[in-house]
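Take a look at these structures.
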Structure P
Amino acid sequence: MEIERLIDIALGKEKADLVIKNAEIVNVLTEEFIKADIAICGDRIAGIGSYDGVEEIDADGLYAVPGLIDGHTHIEMSMLSVTEFARIVVPKGTTSVVADPHEIANVLGKDGVRVLLEEAKTTPLKVFCMIPSCVPSSPLETSGAKITAGDIAEMLEWENVIGLAEMMNYPGVIYKDPEVLKKIEVVKSKQKPIDGHCPMLRGKELNAYISAGIGSDHESIGEEEAMEKLRLGMRVMIREGSVARNLKSLLNIAKKAYRWCMLVTDGDRTTKDLLEQGYLDYVYRRAVEEGVDPIKALQMCTLNPAEWFGINAGIIAPGRYADVVLLKNLERFEVVRVIANGKPVGEIKRTYEYPDFVKRSVRLKKPIEPKDIAIEGKGMARIIRVIEGEIVTGEDREYVEGIDVERDILKIVVVERHKATGNIGKGYIRGFGLKKGAFASSVAHDAHNIVAVGTNDEDICKAVNRIAELQGGIVVVAEGEIKAELQLNIAGLMSEERAEVVAERVDRIHAELESLGCKHPSPIFALSFMALPVIPKLKITDLGLVDVEKFEVTDVFVS
């Protein structure tokens, strides 16, 4: 009978549960300001106009905007539990996220996705799930699980599962891999959205990719690339994170094609930045600072994602979810109060308890020793070159006889941690600048094996083995001593600690790395992407060095 009550409240026959009085409503459909009351029934908006409520909030002098919707994120990348993530982002105005949980899916499969969604239900944050499309992301790594077309068909029936997440395996689409096409067809048959992931894809290959039914992309780094995608009907997600920042290069796109664009984080916001700068509210502010009209910036993180994903939010209008943010200042997005699901947001506490299998996900065949990570031989070697501010890498070729700190040629290893195979990928890397010591992490996109960089084999082994003891985390070691660490025992990806504790420990890790000579401004995030074999050019997995452009494992030394 809820619909009858909704109608009665909309007609003014019954008092609303909550009325936001005298608000300056920002209408993202008509791009105008409307002074009115907002009547709420349960978790829905009943009407806009003049209303009385059982409970009333005086919003005179305040702007009312729809709750922000992040159209593409990975909650696990925050290194926080879902509850803790919600505790930080909801009071700053983000009330919905479209999550691709492929981080936890690569570790724990569909069971991991279910855990994330179950925890989300205990928070005021609406988490809409796009099913990870590439678990594993490629055959060039060992992941903890696999998600098949059959799994996708099952998961599409779950509550709040709304489509297929970024199709990273664009070669699989273009070259008509049967399993990839089967996954796409399952989702198309349900008329659900399919997100893309196609960095630098152009011309006829881009046409082929889009023709398969893929409708968005978040990997454009230049205006020309983004414009080609827009012309072919793709929606462009403009990512502005802590490391990957594409807003400046895509600013003209945001101004010209704002109704076909979305502002997103791609999960790339450090815990410290979440606390100090904000989340999607920060991305909105950045757009406005760069000259984007505030209402148009607002459309890109409310109305536009709601339209693309079919989410019943993103607009302050009857029948929509009652997610309303009250602002003192529109341009600076100064939040006074947040109403989510029809209720004022108060303190958010974690009540969800994780199953044991979630906290026991790191399995090594045995503790590793220096002999296990030795690179035999010398000669002209392929060296991964880290590019600051990007997740793409370069490839250098130089004569190498081993680790050479003076030339910033360090060792990088990836140790398989899901099935105790004993697989270890070994190679050389430059761009971190360490003068001594090593650091390791169990956050290593996308398979999330343990990745480590160091100046000597002993410290590398110590860091990796400590992560196994912690059941996931980030560890810094120098001269055989653990200098700093952060436990991430939720699937080896997330912490059970509060955000402030996580931020403090990450700060300590960064400080220790800096004292060891590290010059990279975001070493943890940078290291996490070195094992991602779907982003060019040279990466490393537990199977070895990967030439991404050739999509094959290659030798350390050039023959």
Structure Q
Amino acid sequence: MSTVSPSSDQQLDRAALAALYEETFKNLEEGTITEGHVVAVTKDKVVVDIGYKSEGMIPNDQFSTEELQTIKVGDPLKVYIEECEDADGNLVLSKEKADKMKIWEELEKLFNDGKSIDGKIVARIKGGMMVDIGVKAFLPGSQIDLHPVRDLDGLVGRTFPLKIIKINHRRGNVVVSRRVLLEETRDSKRKTTLSTLKEGQLIQGMVKNITDYGAFIDLGGIDGLLHITDMSWGRVGHPSEMFNIGDKVEVIVLKYDRETGRISLGLKQKSADPWTGVASKYAIGTRVRGRVVSLTDYGAFIELEPGVEGLVHVSVMSWTHEVRHPSRVVSIGDQVEAAVLNVDPATRKISLGMKQTAPNPWDMVEGKYAIGTRIEGKVKSLTDFGAFVGLEEGIDGLIHISDMSWTKHIKHPSELFKKGQKVEAVVLRIDKEKERLSLGYKQLKNDPWDDEIPNRYAVGDVAVGKVSKVADFGIFVELEGGVEGLIHISEAGLDPQAKLEEKFKLQDEVTAKIIKVDREERKIALSLRDHQMDSDRRKVDEYHATQGVLDQSLGRAAKQNRNRGQAEDDK
């Protein structure tokens, strides 16, 4: 068998082809990315030619549905060379790894250039959040926002611009931060804001935080304080009454301290001070209407117009009631009528009175209840010093304890009266300025001390009565007619060591001698000692008188006997 030797031209072509393959294969290294062309698309794979001696096949599961629908023969495709020849001599390629390599390259470029990338928060994990930026990245909790975030779960599913702060391709580790971008934005805004900020400037801001004393407003990278006193010309109980966090507000710069960076803001200063001209607008005596905006223990604040309020003190809320708390008369939101009592623009205070809008019942008291008039009313209350009697709505009179009885020593009004009891009395005095009406109960009858008592009880007479009170200094005895007499302890005739309460009991009947009747002091002084002495003296006198009669009788009898004896002798 003969052989045909190749021609010199054929040998040259083979050498050139071998050289070409050798040059191509030098550039095809495992673990690198190269570009090929799609040569076939089947139902389970995509065939790619990268210029190697054989094509590589990539499973369809490395392509998205959209990619499989659009890919066609001839399209360029970046692939990752896993193996140039496996055990079967096949070329092994991966689109998935090429995509990831490409993403890592882009991430490293973004990291080196200091640029941001959008990332979607996919899950909450220990210490922070898991973020999808093409690969899985870690967002630490401290890097989520400028301030601590309470509801981390509420961030899942949201997309934010992020900055790569750490990357390690070999370990597949990426750390991102949202806070860094926020700080950059804040610093940029702050720089812009500070460069244009000046006192008196109107500036837009957003309510960032609310405290008891004011609201912090974000002016664009820098915060200013809107103090509660600069929020409104009127009364503000708490800043939350006017603002919520996140509200947009236009404020005026009141003061800017460039050294400390402190900014004071004002809202009320955007409008004119409503207190200008208040003294002429709300002259004393003017009737006004307003809305109750606040209640305190001592009164109610009435808004007359935005920024102008007046106080109705509890003492001037009603002519007819003793108001202990304003809530008994008015409620927040009520529209009320009042009269201006005083205006002090310097301290921004207006005193109002509600009762001054109605007639004062005390203006008619003198004509309706003249001194000496008999009245009838109910006992409203009892005190240690007297009984208050209601005559009509808002008009009470006082029966003082000293005007309850001409003759008895009244220790407490409850000895004569009960709450709710109907009583008659006489008007004694009227003090319209102090709104006081003095009544007398004993004045319903004539004063027995004028004639009756002095005529009935004379010094030296014996009086019989019952013990009505026992005191440390003596015994009060109620005599006939209701008048009381006092037996002073020195007139009781007791041993100095004896105690009155052990010797005398209430309602015990005693007989004593009247030793003094004082019409001016309205007192009768009694003496047990003098009565006893008088009694003893009478007994002695009676004894002597009886003894004298007996002696006379005996003398007459003896004389008769002598006469009879003489007669017998004469016979």
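Values quoted throughout were computed directly from the atomic coordinates according to the rules given, and no laboratory measurement underlies them. These numbers were taken from a predicted model, which means no experiment stands behind them. Cβ atoms are built from the backbone, for glycine too; each structure is taken alone.
Points worth noting:
- Structure with the greatest value (metric FRET efficiency 1/(1 + (r/R0)^6) of positions 437 and 541 (r between Cβ atoms, R0 = 35 Å, to 0.05), set P, Q): P
- Value 5.0, calculated as distance in nm of label points 7 Å out along Cα→Cβ at positions 181 and 485, assigned to which of P, Q: P
- Ranked by relative contact order in percent (Cα under 8 Å, 6 or more apart), structures P, Q are led by P, which has the greatest value.
- Among P, Q, structure where P(r) over Cα pairs in 5 Å bins from 0, in percent, for residues 29-316 alone as derived comes to 1, 5, 8, 9, 9, 8, 8, 8, 7, 6, 5, 5, 5, 4, 3, 2, 2, 2, 1, 1, 0, 0, 0: Q
- Computed 4, 18, 28, 26, 16, 6, 2, 0, 0 for P(r) over Cα pairs in 10 Å bins from 0, in percent - originating structure among P, Q: P
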